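> What follows is a group of structures, each given as structure tokens.
Just so you know, all these numbers are worked out from the coordinates, no wet-lab data involved. Note that the structure is a prediction, hence the values are computed from the model and not measured. Cβ atoms are built from the backbone, for glycine too; each structure is taken alone.
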Structure I
Amino acid sequence: MKKGIVLFLAAQVAMATGAMAQEKKTNNYADSLLQRWCIDINGYGSILSQSLTYDNAVSHYLNAVSSNAGDVKFKNGSSFGGQLQLGYFFGHKRHFGVGAGVMYLAQQGDITLNNYMVQFQSTDKDGHLFRQVITANNEIKEQVKINNFNIPVLLKYKNRFSKHWGVTADAGLLINLQEKSTYTTNASFNYEAIYQTNDGSNFTYDNAAVAASGDIFWTKSKHINDIYGPATYFDMQRAKGYNVGLDVKPNSNTGSVSYTTGSVGFLLSPAVSYYLSDHVAINLGVHYLFQPFKNAASDNYQLTNKVGDYNSVQKGVTAANSNTYGANLGLRIFFGKPKDTDGDGVPDKRDLCPEVFGLEQFQGCPDRDGDGIPDKDDLCPDVKGLAQFHGCPDTDGDGIMDSEDACPDVKGLAQFHGCPDRDGDGIRDKDDVCPDVKGLVQFHGCPDTDGDGIPDNEDKCPTEAGPASNNGCPVPPAPAPVPVVKVKEPILFQTNKTEIAKKSIPTIQDVAKEAKENKDVVIYVDGYTDNQGSKKYNKTLSVKRAKAVELKLTKMGVDKKKIMIAGHGDEAPVESNKTKEGRLKNRRAELKVKSVN
């Protein structure tokens, strides 16, 4: 674990070096942008070890002989706890700071004492001197639970090198306020006695390394073959008031011990930081904690000397060097509100546009058109565009931005400033009268298929050469004489009606017969009205009368394609409209039959 801490510290140094280099390139997430004040909440999980100095000297027992106060060890230690700390970072870069708070550790472990056996001078209830022999039946173990309260006073370091990542470390003093432990022991002792007397009345203390053979032995080995067994014998003697007994457990196997003097220790806690925001970071790291404790054991401290009495092993510990090393998980909260003039959530110190509401990803600068290019770098800040055109659009996607594209909505060519040339004749479509057919410049992009100097779009005979006077068509031969047009009787109508007068039906029948017999005949129907009503109304009515005649002819078998109609309103009256008779003759449709060959 200690090697792991060293490796972690080395990694911290490497990351910090890289962070400093990074900070020279950009200060988007520099520590100087974070608030100076912070609250640290840390949780610790650790391995606990202690080296103990035990003062249970044999000299504490009167005239001790052949004794061993035992060896003390600390085993199976663990530590869990938490810390609440207020910190402040100073300086322009705000890498270094100080902090103080409170720390509580709940610790536990086993304190063991082995090979305990003492022999010393004592006096029994009758005032007789004798050798008291006390032996532990097994390795004495005290299961301890420690409440450890401290005040940390620390130097702090942090370095944030990206939006989310950084390093931090705390190092400094740990002032202990209380170190109190409770224990439960498995102790069990044999209390034996050896008497020396010559007459059974005068007793002396046998202080030889090995008791004389003439001594009186109240020991387990001496009475092992007793009829009642040694335990019963010792119970009988203890009942009489003598300080003897076998496998005697303490009257109370629990208790508590506090160190009487305070201590100043040391804490080192490096960690990697993950920033959830500019205000909150999670710290994950390791820690090492050292605490030296001292206790003034009394000069007459004895683990036990009377049957049932027990003085904790811890009370014989005069010094304990406590080492704790493990992992820690913490939450760092920066508080205080930085100045943010435009209220966009980006502090002025990090805001490249502090007077204009902007976006975090652009360090506080706006992007009005939402094209991912901040307005300060956008040549077209109000229109969504592309990075390669510095924020200006290319609507038609022809690689020419709209501001330089003469045809921004149609994909075109660079040589035509973004305009297309669909037919590839070198004339851009917007100037090409015939954009889908390859043509000539002199004809504005239109072709002249027959080469008569008249472009096809103006040439009524584009595949036959002809003069411009004949619209590009060849001059036809002189026309044959126009055949005679026969005029028939007019078709009459009632006022404001399109119904054909009955007396006009025979005329229509004659025309229909002639049209069916002669395929080269064309029938012209011209409708007229009198002058009653408006010009517009009379025009419409005359057309309806012509259509009425057309319908009658088609019903008689005439091909509709051979009938040409027209309406002339009240034009060309054949009689005066001032008389009823004249108006009757003017309400008419005239038929003309013409042969086309």
Structure II
Amino acid sequence: MSEDAAKAVARPKTKRRFPVQLLEGVRPLEKKRLPLEIVAGITLACLAIPEVMGYTSIAGMPVITGLYTIVLPVILFALLGSSRHLVAGADSASAAIMFAGLAGLATVASPQYVALAGMTALMVGAFLLLARILRLGFLADFLSRTVLIGFLTGVGIQVACGQFSGLFGIPKSGSGPIAQVVNTFKDWSQVSWTTFAVSISVILIIFVGGKLMHRIPWALIAVIGAIVASYALDLSAHGVSTLGTVPSGLPSLTWPSIPSADYVKLVGTAVSIFVVVLAQSAATSRAYAAKFNDDFDENVDLIGLSAASLGAGLTGTFVINGSPTKTAMVDNAGGRSQLAQLTMALVVIIVLLFLTVPLGYMPNAVLAGVVFLIGVELVDVKGMRKILRLRPAEFVVALITAVTVIFVGVEQGIILAIVISIVAHLRHSYRPYDRVLFPKQGGDWGDDAVASGEQAAQGLLVYRFGASLYYANASRFAAEVRDLIAKSAGPVRWFCLAAGNVEDLDFSGSAVLKATLEDLGRRGITFVATDVQEPVLAELKRDGLLEVIGEAHVFEGVGDVLRAYQALPVAAEKTGAEAPAAPSEDAAKGANG
């Protein structure tokens, strides 16, 4: 993510009816971008085909099923999803979770194993649809920009380190990216220098070419050139591994038949994958929507992801996820909409029908070089430096997220990112910016710390609470009210809650507010409120609190409160000559903004 991306704000679309409109990830499409999207789709296909075939070894599935993950699932997500950038496809994290859950239930890559994988995908699709019905897409809102930068940086380091052995033609070994790099140097005697020459050639073509003429699809040129060189020079005879024989034909629609006893055994695996898909897809969609300042709707993406996993389960392949790697691939290739993904699906269909033979000549080193560059691009050094300079405490959060992704795993890093973001949100709302308000000469309003106890007029306290009133901060609200009255400059007749920042009132908050009203009543203090939003007003009415407060004691602005208070006989007598002029309506609104 670039520095500009960190500045951008993703604006999720608001109200949307169910079902959704089609092709939201494509429309609107600029005609001048059509060739760029098609080229990006072709490039993505060339890079994604060997990648998803590699994921089959992680998932324990037949090689051909990797290609199936980027046919019907991709088409369904492009039709039904909202994100213009997210690529739905096979993913290493979900593939590894699936393998761990299914390995003991059937022989790896057997028809029974494939059926279990298909049913797992169907279950994940059902859970995603349920998440849409329950509107769980809001979870993406809890992913702060800080943790997103840390997340993508960690993914980039993990991806780049994971390709190290492939660059040198050494078998990958080790359980983590750092271990894989270390083991590569331990096995240095096995280096295939011809493989390294292919890898470095691909890297140089893409990197140098991109610097000189960035609009030319250098990755596509490198892939095609490597296939031609592999065939013409018989690179496999010189120790360069290639994809080998690739079966042809399109997947067929079929219901995965499994023993009834296995359904229960699959639930735990399906739930685990569901959590990873929900979190990783949301993180990736939000990161790229922020990068390009695009609109997207997390709940609509859940429909697309659900359809993609259901399509995967019905076409004999394994579960689909939002792929950060393939999303980065299409981004680097210049794709800016789901048209690139649809083009990729069309290319894969053509490959499955007619071009599996030449595909078999592609050196595996090509994939290693391309994915290595993508990983490097994902490492946002500039963004991390900016966070360190401006928000050192948040830099620690980003660093912890990145380290977790690198050393523990992508899924754990995402879950940690969500947890950290939620904790940060709770911290801000638990300790809101509460102030006391008072009028100044000239009609403006000022504010001061709650501890000052400053009154807006003799006997009138105006207290602005800075967040929604709910279970986490309700006790703080009650304590501040008590302390404010105790530390007030003099006796209090009216206590005004400036509620412009209170957007919600939950059961706990309502109970504490009721207790506060009773306490104020015993003290002979009148409670009034101002700037109460309609939803909160409805909650007060439903809970019976509006009747206790009295509708006459709910005002539109703090200026109205001051005028009403000064109109009281005793207040006018005490404050009349010395009372400042009542602020204007604009000033009153500004005090609560």
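> Of the structures I, II, report the one carrying the highest value of volume of the Cα convex hull per residue in Å³.
Structure I gives the largest value of volume of the Cα convex hull per residue in Å³ among I, II.
> If you don't mind, another one. Ranked by distance in nm of label points 7 Å out along Cα→Cβ at positions 472 and 520, which of I, II sits at the highest value?
Greatest value across I, II: structure I.
> Consider the structures I, II: one of them gives -4000 for helix-only ellipticity at 222 nm (-39500 (n - 2.57) for each DSSP H run of 4 or more, over all residues; to 500) as calculated from the coordinates. Say which.
The structure behind it is I.
> So FRET efficiency 1/(1 + (r/R0)^6) of positions 256 and 400 (r between Cβ atoms, R0 = 35 Å, to 0.05), computed for just one structure, reads 0.30; which one of I, II is that?
II
> Once relative contact order in percent (Cα under 8 Å, 6 or more apart) is calculated for all of I, II, which comes out largest?
Looking at the calculated values, the largest one is II.
> Oh, and also: Which one of I, II has distance in nm of label points 7 Å out along Cα→Cβ at positions 120 and 504, as calculated from the coordinates, equal to 15.6?
Considering all the candidates, the number was obtained from I.
> Now for a separate question. Say we calculate FRET efficiency 1/(1 + (r/R0)^6) of positions 208 and 408 (r between Cβ atoms, R0 = 30 Å, to 0.05) for every structure; which of I, II gives the highest result?
Evaluating FRET efficiency 1/(1 + (r/R0)^6) of positions 208 and 408 (r between Cβ atoms, R0 = 30 Å, to 0.05) on every structure, the highest lands on II.
> For distance in nm of label points 7 Å out along Cα→Cβ at positions 96 and 272, which structure out of I, II has the highest calculated value?
Largest one: structure I.
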